[in-house]
Structure I
Amino acid sequence: MGIFITLEGIDGSGKTTVSNILKERLMKDGYKITSIKEPTETSLGKLIRKEVLGSGSAELACNTMAALFLFSADRAVHIDEIKEKLKYSDIIICDRFIDSTYAYQAAGLNNSMEDIKLKDFILKVNEFILEQKKFSIDRTYLFDLKPEIALSRLSGRADKIDAFDSLPSVFFKSVRNNYLLLYEKYRNRIKMIDASMSPEDMAENIEADILKILEKN
């Protein structure tokens, strides 16, 4: 049985680049690596990318309840697939998972009683799915980077434009703050990565941590 790790952070933080470097390094060490992402490649995942994340769909993307249930439904099916893949993979690397749902869907919510309840509900939904599926994350790597730097990296890259990119910078500051809150709440699971470092250095640090996890297992 392999281990399951997730990569989190705002777009432009280097997740994809580091994931590719990391996969290559680990494969050279003889490990069987499977790379996956959310939303998934299922029909539901494709619907989410088109209708929720599609450019110009900011209204639906920011509808917290609608987006939460769509992403959660996709994830519930995805976990069953991940369990099967763990039987023949040493390491599964997933680009985005439950933490993205909270970081983005809770962004923009304030400290009113209603919004506080909604934030708590998002966390409970995430935890409920994992509990019901009897599934856990071995490690989450949070690529932390100032939003203005991340957004500058994305400028001119049409392939990275989605509904969220049309939102003001204050939205991404909220997303980053939500990730930092999750880091404080789940310290045993989430490891902070300084995304201002070079992709090679980030990959090296992550690889060293993964090898420690594999040794324990």
Structure II
Amino acid sequence: MQKNYTITLDDDPIIHKIIGRMTGINSLPFVCPDKLLSRARSYEPAAVFIDVHIDVNVCGLDYVPALRKIWPFIPILVVTDDPTGELVGRALASGANDFVRKPLDGVELVGRLRARINEMRSRQAANVVELSDVSFSRTSQELECRGKREPLPILESRLFLALAESPGMPIPKDILKTELWGNTHVSANALDKKVSTLRGVLKRIGASLEIRSVYGGGVLLSTDHQNPEI
């Protein structure tokens, strides 16, 4: 599995031990949803198991949306002894990936868990654009280079993605303006400002990528530091 532990949110103190034994890796137990939420950002588990009925007045499904925002690519599986169509639909709508039934069955649990881990890995791979020593996350809209991260505003994110589709190829400014603003009329230097902002971010994170202005009104993304601007 991708990580060396899972997390279980359940008021039954035995469930996390059963999950740990069935999956072969430890599962950290939580009985209080609010406590898990307050600590969630410090964890990166292989998966999260959430019981539906945690207490008389506490439903685990109510906490799934907040946890999904914190862990966009970590599988969340709902644990329930009542897998009705309505409940399963509500679980999936809240952001959960799947459900497992009580009493837990090892074959079913591991099968569903592995399927969801592979699914989320695929989603994460599709979410990340990698070019040279830089990666860009569509979800967080962050550029990263060797551990240095910096978020991009929405328009600068669109600009980077447009340039990254054809690295080394000049893209006319009119095309880039359409990518960023559609048919909305903008000032003559609006694109230049976005290019300057993106160029500054790449420099601050130490990226080998460079944005170059091309004679004739184009812009390109290059990894070659040796050549001056065209």
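None of the figures in this text is laboratory data; all of them are computed from the coordinates on show. Remember, predicted model here, so these are calculated numbers, not experimental data.
Of note:
- For relative contact order in percent (Cα under 8 Å, 6 or more apart) computed as 36, the structure of I, II it came from: I
- Among candidates I, II, the computation of P(r) over Cα pairs in 5 Å bins from 0, in percent that gave 1, 6, 13, 15, 13, 10, 8, 8, 9, 8, 6, 3, 1, 0 used structure II.
- At a computed -17500 (helix-only ellipticity at 222 nm (-39500 (n - 2.57) for each DSSP H run of 4 or more, over all residues; to 500)), which of I, II: I
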